[in-house]
Structure P
Amino acid sequence: MTNPVTITAPAGVPFIEIVREFDAPLEAVYNAYADPELVRQWVGPNGYETAIDAYDLTSGGRWRYVQTNPEGDSFAFNGVFHRVRPNELIIQTFEWEGLPDQVSIETLRFDDLGDGRTRLTGWSVFPSVEGRDGMVENGMEVGVTEGYERLDALLA
């Protein structure tokens, strides 16, 4: 059984909060974000292939990946890691290249819950409510939920 994902997108506010607990130690969950080969295996919706073009998880580092769905359509995402504190915090920008000029600022906080469990809390702030809604309406919830289910399998 996988843990539920809680996604909160309040009406009229360009903000999303995502909270997910994992039955795995904090270091393992963080490493799944730090190792691009692991990221490639779990990020995004089921059935999509992910190619990592760049992934430098350091303060000031860049990232970019392209996901391809079973029909052959590609979706590119990119950003910059602004602040990285291993096993604690990642602050990054996030841009879906299909919705250009709607770059969000994301904060990911990793919390040790004890007993080999971890809580990951993410906050995303968009430049507009329309930009936030565009992300939500284009499959964000499916990608997050299915990606975290695959991450559970990697962490098992």
Structure Q
Amino acid sequence: MSNQQRGQQWLEELLRLSNVSATVQVTDENQDSKANYWLTINQSQLTEAEIQTLIGVNGKVLDALQYLANATLNLGKPLADQAAYTVELNGYRLQRQEELRILADQAAQKVRETGQDYELRSLSAAERRQVHTLLQECEDLETHSQGQEPNRRLVVRLRP
């Protein structure tokens, strides 16, 4: 069974066990030879309340589902055989990606204007990784995370 099929079956079974009747569509988003799959929960049979419950406040339930998918589906697999799974529902991840792009751009602009470090707070670990990746292309900037969860934050600064 492929990683793609395993991801789909795993999430559909988790939803079924949670008494949520929904199918999952898988999109292959491979990047740089790393398997990367989007597991999109079909919302057509869900109520608005079910959608909000599955997303959670600030996407925390969706983040938890995604964490569980990645941890469970990659457990015991060699690094070369592991895949990255993104759990999507109701366009939440796509909308959040755009918001993170804007936040990253604003932080970069602020650091360039002031020369001062800039902290981004209230980001999940996955969101911090996304911002790290977005700003990685900026030759004049560097990013790092500091602090301990739940107060961990991303710092953007000029490269020395």
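General remarks:
- At a computed 2.5 (distance in nm of label points 7 Å out along Cα→Cβ at positions 23 and 95), which of P, Q: Q
- Identity of the structure behind 12.4 (criterion: mean count of other Cβ atoms within 10 Å over residues 7-14, calculated), options P, Q: P
- Computed -8000 for helix-only ellipticity at 222 nm (-39500 (n - 2.57) for each DSSP H run of 4 or more, over all residues; to 500) - originating structure among P, Q: P
- Structure responsible for 22, 18, 17, with semi-axes √(5λ) of the Cα gyration tensor in Å calculated and labels P, Q on offer: P
- Test item: relative contact order in percent (Cα under 8 Å, 6 or more apart) calculated as 27, pick one of P, Q: P
- Among candidates P, Q, the computation of distance in nm of label points 7 Å out along Cα→Cβ at positions 15 and 87 that gave 3.1 used structure P.
Computed from the coordinates by the stated procedures, all read-outs in this text should not be read as laboratory data. Being a predicted model, the structure only gives us computed values, none of them experimental. Cβ atoms are built from the backbone, for glycine too; each structure is taken alone.
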